[in-house]
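Any read-out appearing in this document is the output of simple, stated calculations on the displayed coordinates, not a laboratory observation. Keep in mind that this is a model prediction, so the values were computed, not measured. Cβ atoms are built from the backbone, for glycine too; each structure is taken alone.
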Structure 1
Amino acid sequence: MPRHFLKLSDLAPAEARQVVARASALKRQTDTGYRPFTGKTLAMIFTKNSTRTRVSFEAGMARFGGHALFLHSAATQLGRDEPISDTAQVLSRMCSAIMIRNDSQRDQQELAANSRVPVINGLSDLHHPCQLLADLQTWFEHRGDPRGKTAAWIGDGNNVCHSFIEAAALFEFKLKIAAPIGYAPDAQLVRAAGGAVELVDTPQLAATGADLIVTDTWTSMGQEAETQKRLQAFAGYQVDAALMKLARPEAIFLHCLPAHRGEEVAAEVIDGPQSVIYDEAENRLWAQMALLEFLLQ
């Protein structure tokens, strides 16, 4: 049976650390001619827009000597209601792995259940695990092992937040989450993380003493009709200089991008010295290369 990566907890703690360490090792290497994916193809299914996910997977496959196929759902038979199970059966007979970026975690599970090859979650409504591999790689590279440290999530309890919750349990750090009423993360995921996760009442409580502060856009793809409602609900949840001062002096700031300066984060923070967002974005490449290597070899 193939190994799938639909959520971060599909990896054991030791495996997650192995992938992150390998990502940093790949990043440090000069081109040695290492091409383990010659003749291999990654099918990439997109129903949602993408910059970093598409480019990082395509570039990663090219660096490894393989090839990536961009498949927009509207331009495939999925757009004409072909069953996901049929798509899985066909693609997995032609390709070495499948990456999917869509709305539904349940659809990803059906794809994986019918695939002969690894299926990777490039983003769903519930999880964004590839982002967390890059985030953890960035934290390791800038501040060392996160074990025993504290991260603060400020804002929407969304898919990235859910993957951060799983990361806290896997990598043994404390995650404090501050989200407005009605926008808390999935309660079942919070319970599963046990003492690794704490929901707090204000962004200030989350940020105080934190080693890492992270946020995401208040209005994700598909939620545009809720923009005004969300702007009101998230008032007071902006990560600004005052909030960063509550964290440890050496704290770093992460954001998976795209960002809205002046909304979830102030320009002085995201463009300031504690921000490592572009290292974080680049690390999507290395983390996914390490993940692909892990799943295919």
Structure 2
Amino acid sequence: MEAVRRLYDMIKEADAVAIGGGSGLSTAAGYDYSGERFRKNFAEFIDRYGMTDMYSAGFYPFPTKEEKWAYWSRHIYCNRYDQKPSRLYMDIRRLVEEKEYFVITTNVDHQFYEAGFEEEKIFAVQGDYGQFQCAKACHSRLYDNERQVREMIRQQHGLRIPAALIPRCPVCGGDMEVHLRCDGYFIEDEAWHAACGRYERFIRRYSGKRILFLELGVGMNTPGIIKYPFWQMTAKYEHAFYICVNKGQAWAPLEIRERALCMDIDLAEAVGRLMEERTVE
């Protein structure tokens, strides 16, 4: 496929690669929020609450906190702790590991970290399933939640967890939430700001060079985080190039069309072909 070869050459020729990872990337890696994977892991919740997928289930108005955390502990476990490193993510790392690169992602499933991307080169804008925060952001500390989540899984019965396991803020005594950007209380802690700063410095460092903005699986749910900035920076920087790989959602504005490649193809298929190109060389 000519477009895949062109993408491979663009990665090779770039001075730096800015990777933008969206939910379509994890879907292509097999971490779908609906279909068989959802039915397999949440059959009881589907039967009781009529849930249709993990995304919309996250907004379900549970009548009790015991039920809410029975669901959310399963959701976090399924998408954060019960996952092996993805071959798709690892292949993407292999394609850029000898380049100067940086990852900005809206994904909260930790897959870039699990696949071996350098932690100092990742900016997870929207949070991480593996952390709790005060629901009202009374203080800025985040808390690793693996031990608590596994205990909720172990002790839940009848789609409820014991009241004693409901996460409480150690400072104000109020509710805790998963560290996801869903309201005005999302905590941008010191580590978040440090990652943001590293990303901004990376962009400044390579803004005058051949920087490739490689957008993978980014849709129109939150385009202002990755997609629109990638378009704007491609238009602004003379030597920049934009590539979008996303089945059914690959496009670019007319203003950058001459410095853009939009690939309406399954991500796993595209990366598989890229790895074949790499093997040939």
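Given a value of 3.5 for distance in nm of label points 7 Å out along Cα→Cβ at positions 57 and 233, point me to the structure among 1, 2 it was derived from. Source structure: 2. Between structures 1, 2, the calculation of distance in nm of label points 7 Å out along Cα→Cβ at positions 209 and 241 yields its largest number for 1.
Ranked by FRET efficiency 1/(1 + (r/R0)^6) of positions 9 and 273 (r between Cβ atoms, R0 = 35 Å, to 0.05), which of 1, 2 sits at the highest value?
Numbers: 1: 0.55; 2: 1.00.
Biggest value here belongs to 2.
Sorting 1, 2 by relative contact order in percent (Cα under 8 Å, 6 or more apart) from high to low puts 2 first, with the largest value. A value of 2.3 for distance in nm of label points 7 Å out along Cα→Cβ at positions 89 and 265, calculated from one of 1, 2, originates in structure 2.
A value of 0.4 was computed for distance in nm of label points 7 Å out along Cα→Cβ at positions 41 and 129; which of 1, 2 is the source structure? Computed on structure 2. Looking at structures 1, 2, which one was Kirkwood radius over Cα pairs in Å calculated from, given that it came out as 19.5? Source structure: 1.
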